[in-house]
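Chemist: These notes open a run of structures that come right after.
Readers should treat all values here as calculations from the given coordinates under stated rules, not as data from a laboratory. Fair warning: this is a prediction, and the values are worked out from it, not measured in the lab. Cβ atoms are built from the backbone, for glycine too; each structure is taken alone.
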Structure 1
Amino acid sequence: MTSRTHDAFSFASLLTAAVLYPPVSLSFSTLGICLVGNIVGGLIPDMDQASNKLWDFLPAGNIIGKFGKKLFLSHRTLSHSIIGGYLLFKILEWLLPRILNPSFVDVGLILLSVMIGFVVHLLADFFTEEGIPLLFPLKFRFGFPPIASWRVKTGRWFEKLIVFPGIVAYIIWFSFDNKVTLLKILKLVVK
């Protein structure tokens, strides 16, 4: 999937999770960091490519990206696996309370938002022609449907004309259908 599709799918999933499990309290800063963290989480698995948008946010990101992608071995290996997800979770679980002020923001919600983006990225790539190596370092790639040629081809017409617009339509429909719950969540921010 393209980064645009991953961004939309990550946001749709965060929105769904927020409605199904509304937060008890939510500050404006936590909400903002959760939204950004969710999109970042949705892009983290593709940091194994120097062209990833996240590298662009760093000073000299293109240069760092060329070297940084080597940490991930190659595209769709460690960063698209259960081990990669576990490592990311443990790193963020340790790092976030140290770089964010836990008395000012809800670090748990932020961690959850990032991990929703990460997991949804893997889920989306599960439906692509390439599949994902969930059990890395084993070479086997999982995907659905089982016949790879029936899966979504990244950046092609089906993703552009069906998948991405479908996700946008879902976000619009879900937002209108759950506007009361979403407004209650937003009122928590205003307080």
Structure 2
Amino acid sequence: MKILTHKPHERVPEQRTRASDGSSAEQRTRGPARLLAVLRIATGFVFLWAFLDKLFGWGYATPPERAWINGGSPTEGYLSGVSVGPFESTFHAIAGAAWADWLFMLGLAGIGIAVTLGIGLRLSAIAGTVMMLLMWAAEWPPATVTSTGEPSMSTNPLIDYHVLYALVLIVLGAAYAGATWGLGKAWARLSLVRRFPWLI
């Protein structure tokens, strides 16, 4: 029986494991990585679009006269319209405040740019989750009736689109989804990111 050994300086040849369908491990991971990249870019675009629409008033969620650049407030309409949940008065109190407008818009822009480019996904996941939880609390899906006696707009008491966006951001950050079709690899090589890995 012949035993194959390799000296320490010699490179051991790679062995490609193949599944029963003949695909290699690389081929089996490439597909999911690309799907995660598509999900990442689409999710980033959702945040970017919300930022741009509120900034310029493109007439989708924000009419031109209420655009931020025209003196409108990105938070006033939404937060002053809260009519359900235990935080109703809190949201009314901060509706239209300059600091709330700036935080909201910087959050939308920062998350949108970072997720689209595939950089800072862990930080984006934290910031995005906090934003989505606050927006979830503003709509308060567990309620069936608003404070004005109108039926709640919620269609699910627990899992709505805010929760789904938060979960998507968490998955993208945990899966290092910026490495495919993004700047994640270059970002990870930066000295600051290597020193503080949570910035990945």
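Chemist: Identify which of structures 1, 2 gives the largest calculated value of relative contact order in percent (Cα under 8 Å, 6 or more apart).
Modeler: Structure 1 comes out on top.
Chemist: Let me ask something else about it. Using Rg/Rh (Cα atoms, Kirkwood Rh), for residues 114-161 alone for the comparison, can you identify which of 1, 2 gives the largest number?
Modeler: Top value of Rg/Rh (Cα atoms, Kirkwood Rh), for residues 114-161 alone, among 1, 2, belongs to structure 2.
Chemist: Hey, distance in nm of label points 7 Å out along Cα→Cβ at positions 138 and 170 derived from one of 1, 2 reads 2.2; which structure?
Modeler: Computing distance in nm of label points 7 Å out along Cα→Cβ at positions 138 and 170 on every structure in 1, 2 gives 2.2 only for 2.
Chemist: Comparing 1, 2, where is mean count of other Cβ atoms within 10 Å over residues 34-41 highest?
Modeler: Evaluating mean count of other Cβ atoms within 10 Å over residues 34-41 on every structure, the highest lands on 1.
Chemist: A value of 17.3, 51 was derived for Rg and Dmax of the Cα atoms in Å; which structure in 1, 2 was it taken from?
Modeler: 1
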